[in-house]
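What follows are several structures.
Computed from the coordinates by the stated procedures, all read-outs in this text should not be read as laboratory data. Treat the numbers as computed from the prediction; the structure is a model and nothing was measured. Cβ atoms are built from the backbone, for glycine too; each structure is taken alone.
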Structure I
């Protein structure tokens, strides 16, 4: 082992490895004895493939390379495919990304459309499918304008025979109870359908309503009524009991935590496992599932605070974890055949595997092995809780510098970079991430702060950000890194901050609010002025989001100005790199350019990397490589080290820097 200062360690984890990402399994289902799932493939320009695993263990794609199983509903997507039976020969339906139409296919056959050609290219998107007789019921989102800022949503039925492909009138509209909805789910006896709905300015983690409607003899839906939810109650998933007519299992935060409840059609309710833990998440994607009932009052669930465990919830309310390996901190992507559960698992030093687990203690079967590349160089991340100025908890995931080939000189404290996640109403996961390991394996610690407003820690923690964006997130990031300094884990003179989108907002706002704490920043495609962002308009799902984050307009106009990083730019003193896509419609480059002009006037050194073909969130490998190199170069220039093998990105006050 060699002794070398922090930041100068050499690492096999290059920016190219971090840019390559990893294949990600999602949206799994059993088809007989086979397990199928979608798989995001960064190496294929982000295409989402549909993958099938046969009982003999062989794995292959169910569709050719030209097909992309992904929906753009609410821009964040949702359940994009559905098997049509327990035999693979029965086929499946899916939404194809390129045109957003729904296709029906059988293995080995050519997919055929079953939804109409939309009036605008890609202007009708579909998600969250259910098979009902000879139709597929789902959510349809129709763009009314080319920029998709105005949309209409309906629950619709598509004939499986394909009649609607050429004749739009063949699409049956079932219901439109709210402006935003999930797809309909029909009870096993076929008598009722349920779905979730909410209206602006509510976000689905603020309040949703569980709707129930009778299904008529003609398969039309009767009048819908609210069975659960409402203002201040977020129902994020509902499933019919497979063997108890008229019984629903519901994930609701009536207790302050997303817990499971049993509901009758008469409105009667009882908790199934009351705990100060989360059994679900914020509904960012339509049709997401965090529990699966299997009959007899039993269900497979995920649960935890921050992290997630996989468990079997019994009818008596007892909860049994199905895998006790502490190194696996995130379980998701559930599918069941009624006895077994398929799920993805990952941890700080495990880059994700897909497992098949039975409820009776059988050893897990590996469906898709974890990526073990760079395992020895992944940091041993851990969950830490810090205390804010008023004693409030601040959760964070800490990734110390780690490289098996290097150690730092005795007495040297490491530089640390705060990472602020996007969202902001979401959370990071305590799992292996090569973009984090890119820094930690070179001797730079990362603390990934789950600031107030993050999900996974109960509703009260989530609500701390209400009308306080730019204040609570900034304060919590500072609390976490000051906590590391107080523990003697971080060098107080070498602290940076990084983040993208909402995390870019927090990074920029932190430079203005804490000019003595942060020495440097990496700011990715940030929102920099909320008033301007509100005025320009954005996609429909988030178009009223700022009302809960900052406050209703114009009542809260003063607050919009107070927290704006652009309007507080005169307080920024620390150098930074700003990384922006020039085709970004969510956080447009005009805000970045106005911020940079203020920096030139104030003489703040910076670098600006603008990418012509990038939008909001970078997808091209070379873009990610350039960004990580620019970040590391900036950290080295400010923290006083030369990163081996990394091209220098000059920090300057000159235009075009």
Structure II
């Protein structure tokens, strides 16, 4: 028997059975995984004890009203934290105040498993009280890379965020289930599309029925869309009902009533039968500000049944769909592309190889693996490994695909890229989500052969480009290979000034003599440092930045090096680049492409002469340059 003491963990959550839902299932598996490894106490909803492992200590609290649960949980936490605790863990952002209280009283570490809406909830009190508590967690567990990115942009230090995907149970394949479901619902052998989830606006079913289903029905006249899911009334306002009636009315308007079956909620056995019976799982989630799809668990459940998914690449969905292996990801709002991919899968029916590969993909999300990662992460929170030493560098990839698409359009305009008689060879260094590389690799008019590199693989979208993992700034490509090179918010992460010079020298080496490049870097003098969201962080001398970061509890080591305009220009000259500053033009393009009706743009930025932008170039928060190999050697500057 091991002499290592078992950690003492207090799990506080409102999301446990007998309540039903994905978060409740996740928290139950979390408790089961922790009970095997720790002395676990659970503070949860009334009735949860009968579902939890017998060795747990359970404190039950009435779940309604919400305010009553939160107040009673604070009182229960205060009493329980009078005894030793090593980790206080919130099952969602809702109980993070209780967790911070328990951690403070017991001298424990504070951790929370957060979902997208935990970070985006618009309630004023929540944003004023809960979000500051989330920012000060010792560690945040997130359900997807996209949620991790939202957490970082909310102010949680990236070095304190770990992605742990929810798990899945792999069912045994069953032809009997397929036949039973089709017989029960009189579906015969009709092509069957399946949608699973609550009837919220974010799920995008109405838009799918209007913009994609008619095109699918034209190629497959017998197709039927089966929807399993309930209304989603808001607990506070009662809003969110009427979705079922609205979908029925829309189908009637389009003459598609015979192609739509709304089954409402169902038990797990019926849901499993539906997954086995369907031909394609459609997941047309919308990209809605303030309402995010944190992960896309239904896509993993579909894959576990061998059912491929077609989905829009929004929110955390790209973590749950592996293109070409468990389904296909479509650019947001491309309903024609969505319909095309769906029709391809319907034409293949059960002969598609994705049925086997989807199950293999889902096997990587087994609940056993979820438990292993959870225990490992919490153990490292208690006793950080050598890899988390002060000198360790961490990823800072931006994983929001919508912002990457807008950034790619701006880069295209700034570089003046137009179709040529041959494909453009394009390199993106530090691809992050893969959104920019995907944009150029699948461009409708530009023909691009795209390579992308990064030191870690954080990609959310994989189509349209080749990816290579690299260990440092050295690029695995021959001299003069690319027509276009892109370094977007990368140079501040590569290391000291020597590494930054090597980064630019490598870009210069692989760029053709007639090629063009794009460089963006945060200005050292911007008021709020963008990676850790701390005012004046990058203003400080380098030796003071890490202590300030630790003082504000945002991380253990400041691993970025923002630059000033003179520093960037000196580095570019030294690397042999001619360059032009594009700060003002980039600002105008941001408004033109994304917010053309914004008052600030129409009243001010649209009319300012370029000379003003040039004079103000040292105070722009982001420094943006276009680059060309200097015709007369290092040091040529088109602005001089």
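Observations on the model:
- When FRET efficiency 1/(1 + (r/R0)^6) of positions 25 and 473 (r between Cβ atoms, R0 = 35 Å, to 0.05) is computed for each of I, II, the largest belongs to: I
- For -10500 (helix-only ellipticity at 222 nm (-39500 (n - 2.57) for each DSSP H run of 4 or more, over all residues; to 500), calculated) the corresponding structure among I, II: II
- Identity of the structure behind 162 (criterion: volume of the Cα convex hull per residue in Å³, for residues 137-368 alone, calculated), options I, II: I
- Computed 76, 66, 53 for Cα extents along the principal axes in Å - originating structure among I, II: II
- Structure (I, II) behind the derived value 14.9 of mean count of other Cβ atoms within 10 Å over residues 161-168: I
- For 3.8 (distance in nm of label points 7 Å out along Cα→Cβ at positions 289 and 417, calculated) the corresponding structure among I, II: I
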